[in-house]
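Some structures to go through are shown next.
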Structure I
Amino acid sequence: MKNNFSAYIAESIGTFVLVLFGCGVAVVSGGNLVATALAFGLVIVAMAYSIGNISGCHINPAVSLSMALMKKMSWKDFSLYVLFQVIGGLLGSLVLMLILGGNNNLGANAINPLVITAGGFGALLIGLIVEIILTFVFILTILGVTDKIDNKIIVGLVIGLTLTLVHLLGINLTGTSVNPARSLAPAILQGGVSLEQIWIFIIGPFLGAILATYTYKFLNRTQG
């Protein structure tokens, strides 16, 4: 990974594409499960093979947190990665809003009360747990597949397919975040329930990333 300004710009571009195409497909397809899941997954594949050699293609603060905890990047770089990821996400949402001619629906995350029917704080807690689990699986996969140089050729494909997988389960539950930068900008511009619940889609992915990182460290320690 190149430790310079180009990496930060690459992260911003990657997150821009993720939000524009991922959330964009979610909106224009009417929330179609397969189309939306594939859109987010395919963006990761495309970006992994285009900016991966520049920044590592995190395009997700939860991924960057895991890399920092694994000591694969400095905390300074972590902070700047997150900043530029959020900027990229905001730009993606602004362009999507411009294309759609309004901000009534920008693909923001929210608990689906038709599926998670616990009600009140119970629904929010279930949503948080869902985001932790989805992110855990996503980050654990990233750590495993990137840990071997022999996997370099297939890394982007494996990570993209895993993101597709977690979306297939999560879309009808929380809209699937696993990425605070993907969730923050649409929630800010869309407002309403999505903004009220944004804490779930920030805390959940970060907790999932922490859990996955230390689980991976533990598994490697016990294997050794």
Structure II
Amino acid sequence: MGQRHKDIRNGLSAPPKPTLVNLANLATKPRWCLGMLRTPRRAFRNIAGHVQGVDDLSSLASWTNQQFDPTLDWDDVKWVRDQWGGKLILKGILDPEDVEPAVASGADALIVSNHGGRQLDGALSAIRALPAIVEAVRGRMEVHLDGGIRSGQDVIKALALGARGVHVGRAYIYGLGAMGEAGVTTALEILRKELDITMGFCGLRDVKKVNRDILVPGTF
């Protein structure tokens, strides 16, 4: 795992530790706390109870850290491709030089992502890396973008730079935390409405017509 400086500073852990700062924060949200107390306990049921020594969130976090294999290489990706047989998407591509090995591995798509900027402090942002990756791919596979999508305008910028689609994380998680399933739906509806309005202001009716012409020259 990367040395996640922000997590270290704010004391983030799974499960959360009952520190003074956390308790003071919870004290300001009594309604939320009451709702959480009434909520069934969640777990990764596809792992907890099936992997030896993994029974709760604490042991799950330790087990996850042990799963990162520094000897992983492109031959392993090919092996996964052969074993899986379904669609294979590689996430975390930031350098154009990784495109050719990815194509040779038989991957069906790439996700340009820096994993939220948490793994390598100072890594290039996904949106900055996107154009070079798209150029190197030359249409041989789909290119998606992950990270920093907070609005419909962010979506259209990624599409304009060649992404086939985007992956949304934080926006819908905020909706989930605020309103549950209805909050997730609301968050996605907001993104869709913002995308629709932005396209209208750019004189576009079809999302497939989005290209770099809508961007300010020299910004990318």
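FYI, it's all coordinate maths here, none of it is from the lab. These figures come from a predicted structure and were not determined experimentally. Cβ atoms are built from the backbone, for glycine too; each structure is taken alone.
If helix-only ellipticity at 222 nm (-39500 (n - 2.57) for each DSSP H run of 4 or more, over all residues; to 500) comes out at -23000 when worked out from the coordinates, which of I, II was used?
That value comes from structure I.
Quick check for you: by FRET efficiency 1/(1 + (r/R0)^6) of positions 58 and 82 (r between Cβ atoms, R0 = 41 Å, to 0.05), which of I, II is greatest?
Structure I gives the largest value of FRET efficiency 1/(1 + (r/R0)^6) of positions 58 and 82 (r between Cβ atoms, R0 = 41 Å, to 0.05) among I, II.
Which one of I, II has mean count of other Cβ atoms within 10 Å over residues 90-97, as calculated from the coordinates, equal to 20.8?
I
Of the structures labelled I, II, one was used to calculate relative contact order in percent (Cα under 8 Å, 6 or more apart), giving 14. Name it.
II
For FRET efficiency 1/(1 + (r/R0)^6) of positions 42 and 162 (r between Cβ atoms, R0 = 35 Å, to 0.05), which structure out of I, II has the highest calculated value?
I
If you work out mean projected area of the Cα convex hull in nm² for I, II, which one comes out largest?
II
Figure out for me which of the structures I, II the number 57 belongs to, where percent of Cα pairs over 22 Å apart, for residues 10-97 alone was derived from the coordinates.
II
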